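Since every read-out is calculated from the coordinates, none of them should be taken as a lab result. No experiment lies behind these values; they were computed from the predicted model shown.
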Structure P
Amino acid sequence: MESWVFLLVGGVGAVGAALSLGTLAALVQYRRNGTLPGQDQDAPPPGPGAERRLWIRILIGMVVAVVAFANLAEQGLLGGPILG
């Protein structure tokens with residue numbers, strides 16, 4: 001029974017971490033070039049709330065990853081006796 005919990009919660013945590021890292025890369029590109037990934041160079045620049053939306057996505061991904069990590073550690077499924 002513990003293996004499916006590890007896979008489910010670990011998968012959700014991995015998605016949260018990927019959301020944070022991918023959006024962080026998009027934020028770096030936005031600050032360097034003023035464009036978002038997948039946006040043409042000739043397209044108009046993103047609106048004034050673009051950077052704020054990127055930060056919100058980074059924070060959401062981090063919260064999901066941390067909660068999943070803490071949940072796995074609490075159940076003793078991560079790190080064994082060290083974290084559990």
Structure Q
Amino acid sequence: MEMFLFKPDNYKEWSDSAIKKIIKVVDSCISDDHLDSAKQMIDHFILMLALNETYSEETVQDISKQLYLYLNIKKSNIWVLKQK
């Protein structure tokens with residue numbers, strides 16, 4: 001069975017653009033539903049990084065931690081705004 005895995009020809013440019021897009025999406029979140037969608041976007045991106053083996057395991061972990069931290073900070077900010 002042949003396995004097909006998405007990997008654009010310009011993978012480095014694609015991954016840089018994807019990170020910028022994720023940050024824009026997280027920045028625009030205003031509700032829990034938006035945050036859930038942003039989390040799914042991050043989940044899929046990290047999975048793509050891990051499967052394509054372009055980046056080392058440590059780099060994937062660092063990127064993952066930073067993106068999830070960014071999402072959690074946004075979630076905290078939204079929670080604080082709801083409390084006001």
Out of P, Q, which one gives -24500 for helix-only ellipticity at 222 nm (-39500 (n - 2.57) for each DSSP H run of 4 or more, over all residues; to 500) as computed from the coordinates? P
Note: relative contact order in percent (Cα under 8 Å, 6 or more apart) at 32, derived from one of structures P, Q, originates from structure Q
Suppose P(r) over Cα pairs in 10 Å bins from 0, in percent works out to 16, 45, 26, 10, 2, 0; of P, Q, which structure was it derived from? Q
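With Rg and Dmax of the Cα atoms in Å, for residues 25-64 alone derived from the coordinates and found to be 11.9, 34, which of P, Q does the value describe? Don't skip to the end; give the middle numbers.
On the way: P: 10.9, 35; Q: 11.9, 34.
This value belongs to structure Q.
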